[in-house]
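Novice: What follows is a group of structures, each given as C-alpha cells.
Read-outs throughout are calculated quantities, based only on the coordinates presented, and are distinct from any laboratory measurement. Everything quoted here is computed from the prediction, not taken from an experiment. Cβ atoms are built from the backbone, for glycine too; each structure is taken alone.
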Structure P
Amino acid sequence: MLLNHSEQYWQEKSALITASEIAQQPRLWRVLADELLERKEKIVAFMEKMAQVEDLRTAFTGAGSSAFIGESLQKILANELRYHAETIHSPDVISYPEGELFDVPTLLVSYARSGESPESVGAIKKAQEYVKELYNLVFVCKKGSSLYDYGMSLDDSLVLLMPEGSSDQGFAMTSSVSCMMLASYVVFGYKEFDERCAFLKELADSVEKQIDAFDELAAKTAARDYERCIFLGLGGLKGLAHEASIKTLELTNGGVATNYEGSTGFRHGPKTIINDKTLTVHLINENPYTRQYDLDFLDEVNRERKENKTLVIAEEKNLEAIKESDDVITYQGITERYKEIENYIDALVILQLLSLEKSVQLGHRTDNPSIGGEVNRVVKGVIIH
C-alpha cells in the first residue's frame, strides 16, 4: 500500500512516481541526517569561516520551488537565530543582475533539484562578475550535474549533495524541497548540529506515522468543486504558500488557478478573487503573536463565505479555534524548540498531498501533466546572454 492505495492504483492514475516521492520523504530525511553528520567537520568549518566575514550578505537563490525554499528559510532564520538573509531568484539574477547583485562580501546559497537548469550555474557566473568577495554554498540533488560540477570547481565553496533519490523524477519538486530545506536548517544552525540531526529523525518518525491520515483528509478536500485555490501564510509559511501555489498549478496543468499571499496582505485587493468556486487554504502560524492575525482573517472569511470553501492546516492542539472551517487537517507537534521548521515540514507534506489528490481527481497525468510539453521538468529554452 502507498498512501492508502495500491501501487497499481497510482500507476493507473499516472501518478505513481509523484506519490512514491512524496511518501519516501521520511526515509530520505533519516539518510540526510546521517550524511550531514558524516560531513559535520567540513560543514562547521565552512560556516565558522563565514561567521568571521565582516558585513557578509547572505543571498538564497534558485528558480521556482528552489527559490521558495529561501523565501521561507530567511524568515525562519531571522526568527530563530536573528540571522539576516534574503532571497534573489536566479531568473532575476541572470536577467537583471544590477538589481540583485552588489559588490559586498556575499555568501550565495544555491538550490537545485537537477542542477541542469541554465539559471543555476548562470546565477553563480553573474555573481562572479559583480562580486569580488564571493562564497558559494550549493545544495543540489544530482551528483555530476552542471551545478554540482561547477560548484566543486570553485574556491571558497561548499557543495552538499542531497540523498540519493531526492532528485525527483516526477514533474513536481517534492522530496528535493524538503531535503534541501532540512539540510539548510541544520547547516545554518550548525552550533546545534547534533541536536538538529537528531530532530530530523524524530520529524521523520512523526510524519511517517501521520502521512496516510494526511492523504485521506487531503483527498477529501480535493474532491470539493473548486477552480481557484488561494494559499495564505505568514512568516516562514508565506514562502510555503508560494510553493503550494505553484505545486497545485503544476500538477493540475493550470486546471486550478492559484495564488498566494499573507493573511494580512490578502485584504488589500487580492481578496476580490474569492468567488463560489474558490478554496482558501489557511496555514496557521504557531507563533502566538502571528497566529492572532491568521485566526482573525480566517474568522473573517468564514463569516463572509457563501459557496466558497476554507481549509485550515494547523497543529492538532489548536483545533478548537478553527472548528468553523469546512475542512481541517491537523498535525501532531513533537517539539517547541524547533517549532517553526516542524510546522513548515508538516504543512509542506500535507500541501504536496493536496496537489497530488486534486491532480488525480481532475484526471491529469500527475507524473507529467503538461501533455503538450509547454512546461518541462527541467526548464528549457533559457539563453544566458
Structure Q
Amino acid sequence: MSRKIVAMPGDGIGKIVLPEAIRVLEAAGFNAEYIHADIGWEFWCKQGNALPERTVELLEEHKIGLFGAITSKPKDAAAEELDPALKDKGYVYFSPIVGLRQHFNLDICIRPCQSFKGNPLNFIRRSADGGYEEPLVNAVVFRQNTEGLYAGVEWTNPPKEVRAALETHPKMKKFANIPSEDLAISTRIVSRPACRRIIRSAFEYAKKFGYKSVTVCEKPNVLRETSGMMLNEARNISKDFPDIELWETNIDAQMMWLTKNPETYGVIVSENMFGDIVSDGFAGLVGGLGFACSANIGDEVAVFEPTHGSAPKYAELNPSIVNPIAMILSACMMLDHIGEEEKAAKIRKAIAAVVEEGKVKTYDMMKLRGSAEAIKQGAATTQQMTDAIISNL
C-alpha cells in the first residue's frame, strides 16, 4: 500500500536536499505519495505565518512528515522583512519547526551521531606512540524537544504581574533597581512527565540496540531545580534497567570530553538546549552537519529532518554543491519509524559504501570552501552524490 508523506522542503537548501532524499527512497523501493506542504520564510514574509494552518492540517491527517530546512532570524530582523501591508498588525515570527514540535508534542528528538568508515571528516586524535587513531563514534542523543529554554516563555519588558511574581524569589533582589524595559527574561521550564518520557525512551533505545550506558548531560550543580529534576528522574528510571549504566555529566565538561574519548559514550539524554548543543558537538566528530540527521516523534505525528539550516548562500548555486546525506539519513529514520527497517538498512549500507570508496565526495568532505569553484576542484555535485548512493543500492 502506498503511504502518504507530507513533504515540507522549506527554505534554501531544504528545497534541494529533500527531492534528493525522495529519489533515494524511490530507488530503494519505498512506495509513497509525497504531498507538498508550505512552510518557511516565504510564508512569514507574505502571510505573517511561517507555519500555515493548511500544513498543520496535512500533518494531522497523514501523521508523517519529511522536512528540509528553514530560515530563522531574530525578532527585529524578521519584522523588517514582513510584507508592508502586514507590519504593525501584531505578527510575531516564531520558528515553524519549533511550532510543529509544540503543536504536535513531538517531544522525543533522536539524533544519531555515527561514524562512516573512510569519511575524511571523521574525528582523529594522536595516539600514545605518536601516531594517529580514529575512534569509532556511535553516540545517539535524546533531546527533550518541547520544554526547557526553547519553550518560548520569555519577555522583554515583562508585565507587572510577571515581574511581581519573579520578585518573590530572593535572587531577584539584584535586579530590583533595573527598569522593566531594560529586562529580558527567558524561563527554563522542565516538567516531571516530560523528563520521565525522554529518559525512559533513552533507556529503552539503549536496551533495544545494545548500548551499555545512558548519560544524563545537564548542569545540576548550577541549575539545581531543572537539571536536578532530570537527574533525579534518571536515577529512578535507571533502576528498571540494571544492565545499563547511568552516567552523569555536566554540559560544559561533556563538550571537552567528547573530543577526548567520544567512543566511550552511547546514548545521551538532555534538556532541549543542552541536547541541541551536545548533538551538534558529536555531529562535528562524524562529518559535521552534512551527516547529521534527526527525528521528532510524538504519540501520533513524527517529522524527520536534517539538523543543518537553510544555508541560503548555497541555495542559488547551480549546480548545487551541498551534501544530501543528512537529509537521506533522516529519511532512513522515517523508514525505521514506519517499520521499513530493511529498506533503511539498505540505504545506509549504500551510503557507507560510497563514503568508504571515496571516489565521490561533496565539497565539505574535500574540506573545500563552499563555492562554485568547489566543482572545478573535484567536488561532486549534490545530484552526483545521490546518484552514487543510488548506484550502490
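Novice: Consider the structures P, Q: one of them gives 20.1, 59 for Rg and Dmax of the Cα atoms in Å as calculated from the coordinates. Say which.
Specialist: Checking each candidate, the match is P.
Novice: Separate question: Between structures P, Q, where is distance in nm of label points 7 Å out along Cα→Cβ at positions 62 and 278 highest?
Specialist: Between P, Q, the highest calculated value is found for Q.
Novice: Of the structures P, Q, report the one carrying the highest value of mean projected area of the Cα convex hull in nm², for residues 38-93 alone.
Specialist: Of structures P, Q, the maximum of mean projected area of the Cα convex hull in nm², for residues 38-93 alone occurs in P.
Novice: A value of 3.2 was derived for distance in nm of label points 7 Å out along Cα→Cβ at positions 14 and 230; which structure in P, Q was it taken from? Spell out each step's value before the answer.
Specialist: Values: P: 3.2; Q: 2.6.
Source structure for this number: P.
Novice: Determine which structure produced the value 0.95 for FRET efficiency 1/(1 + (r/R0)^6) of positions 30 and 158 (r between Cβ atoms, R0 = 41 Å, to 0.05), calculated from the coordinates; the candidates are P, Q. Provide the component values of the computation, followed by the final result.
Specialist: Values: P: 0.95; Q: 0.25.
The value was obtained from structure P.
Novice: Assuming -11000 is helix-only ellipticity at 222 nm (-39500 (n - 2.57) for each DSSP H run of 4 or more, over all residues; to 500) as calculated from a single structure, say which of P, Q it is.
Specialist: Value -11000 for helix-only ellipticity at 222 nm (-39500 (n - 2.57) for each DSSP H run of 4 or more, over all residues; to 500) corresponds to Q out of P, Q.
Novice: If mean count of other Cβ atoms within 10 Å over residues 350-357 is computed to be 27.4, which of P, Q is the source?
Specialist: The structure behind it is P.
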